[in-house]
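The next part holds the structures, each set out as structure tokens.
Read-outs throughout are calculated quantities, based only on the coordinates presented, and are distinct from any laboratory measurement. Every value quoted in this text rests on a predicted model; they were computed, and no experiment measured them. Cβ atoms are built from the backbone, for glycine too; each structure is taken alone.
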Structure 1
Amino acid sequence: MDSVFAVVMVLLGVIAVMAIIGFLGSIWPLKRSLPPSPYSKMPLRRANSLRYTTQFIVKRYLKNMEDYDNREFDLDRAAVCRETGRIFPDAVNWYGKMHVDWNFLRKRMPGSWISYGSLVDDRRQDLWDRHGTLEGFQTEFSCENPLPQEVEEEFNLIKPGPLYVNLENDFVMGWKVVPGTEVEVLVVKRPIIHI
């Protein structure tokens with residue numbers, strides 16, 4: 001009787017272990033499908049797969065630029081677009097799943113962001129006056145559609161990437177090329193306060 005009980009307990013233990021392995025295998029697949037880039041629609045890759053020298057240059061650039069709105073981020077948790085070189089911070093969660101969609105703008109800085117190209121010339125000039133300079137941002141070629149996710153295809157691959165404006169506070173946020181590399185980071189700039 002004791003031997004039958006022992007066999008049943010061993011079988012239940014084996015079934016429980018197999019169920020746990022099956023569950024873990026279903027939530028942690030060996031080959032993950034990579035999400036598409038919002039710009040190129042091609043699969044993203046992890047930013048820590050960039051060349052070591054590129055990673056070093058990006059980290060140094062972020063460290064030198066670091067202020068309240070532009071903090072250094074972890075490249076191990078970031079994704080990069082293969083075609084544009086745009087780096088999306090906080091795109092990889094704690095168990096390695098990557099996710100990027102058009103909410104990346106509001107995740108980077110809350111607000112209602114519109115395309116710089118949708119502004120009339122007077123409003124653009126007002127932005128330049130309030131910021132002093134928008135050097136390094138894309139101000140020459142910009143989509144006239146205000147919604148960032150409805151960018152026309154011809155503007156997707158232009159370097160640097162699009163510039164966005166929050167009309168509530170005149171903050172701008174846009175892609176800047178990291179000097180010495182082909183990658184871009186999303187930079188926030190507040191208007192200069194005139195006293």
Structure 2
Amino acid sequence: MDAARELERARRAWAGNWHAVWQIEWANAPLRGPVVAEIWHAADGRLRVETLEAPVASLNGLMRADDGAHVWLYDTRQQQLTYGTREQLRIPLVDDMLEAMEWTLKEPFQATVMAANRWEIESGEALALQLTADTGERVTLWINRESGLPAGLVLHSSPWGQARCVTRTLDRRAHMDDELFTRDLIPTP
């Protein structure tokens with residue numbers, strides 16, 4: 001198994017159209033317990049995020065749609081709609097995970113296959129890669145065998161601290177419905 005080729009496969013898949021449910025846990029975060037988010041990503045950078053479970057009420061039921069030009073955040077609990085930028089309308093832990101994955105896939109890591117056996121995680125069979133940077137940063141990245149998409153991430157790094165993120169469901173999409181990324185699917189308060 002060629003670890004560098006698998007890492008490149010994950011980079012290409014992550015940049016494409018995909019849909020996943022991620023469970024995200026960050027050590028030393030103010031939140032105790034996981035945040036579970038459903039994410040739709042289009043190859044052109046459009047993004048939709050919905051929080052499904054969170055340890056605090058303020059993170060439950062958030063829906064953010066980004067069509068590439070406009071960003072909307074709807075809080076279903078408070079029935080409140082906010083407009084802004086992706087940076088202004090951050091969803092804690094979810095945006096941290098997305099940024100950490102981008103960092104992981106862009107860093108010039110040396111990749112090795114962690115184990116020859118096959119890992120079974122909730123979203124399917126995955127290959128575990130151990131990624132190491134010259135600086136000593138370490139990341140374990142699970143790559144879904146079928147789709148090539150990142151399916152799990154364990155960080156031990158100074159920029160990100162310690163985190164564990166794993167997919168519950170995961171699939172590549174040939175086409176993404178444009179309405180997913182517009183205000184149209186967000187309820188009107």
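Brief remarks on what is shown
- Here the criterion is relative contact order in percent (Cα under 8 Å, 6 or more apart), and among 1, 2 the highest value is seen for 2.
- Value 21.1, calculated as mean count of other Cβ atoms within 10 Å over residues 81-88, assigned to which of 1, 2: 1
- When Cα Rg over 2.2 N^0.38 Å is calculated for each of structures 1, 2, structure 1 comes out greatest.
- Sorting 1, 2 by distance in nm of label points 7 Å out along Cα→Cβ at positions 17 and 41 from high to low puts 1 first, with the largest value.
- Read-out distance in nm of label points 7 Å out along Cα→Cβ at positions 113 and 137, computed value 2.6, structure in 1, 2: 2
- Label whose coordinates, when helix-only ellipticity at 222 nm (-39500 (n - 2.57) for each DSSP H run of 4 or more, over all residues; to 500) is calculated, return -9500 (choices 1, 2): 1
- Taking distance in nm of label points 7 Å out along Cα→Cβ at positions 65 and 97 as the criterion, the highest value among 1, 2 goes to 1.
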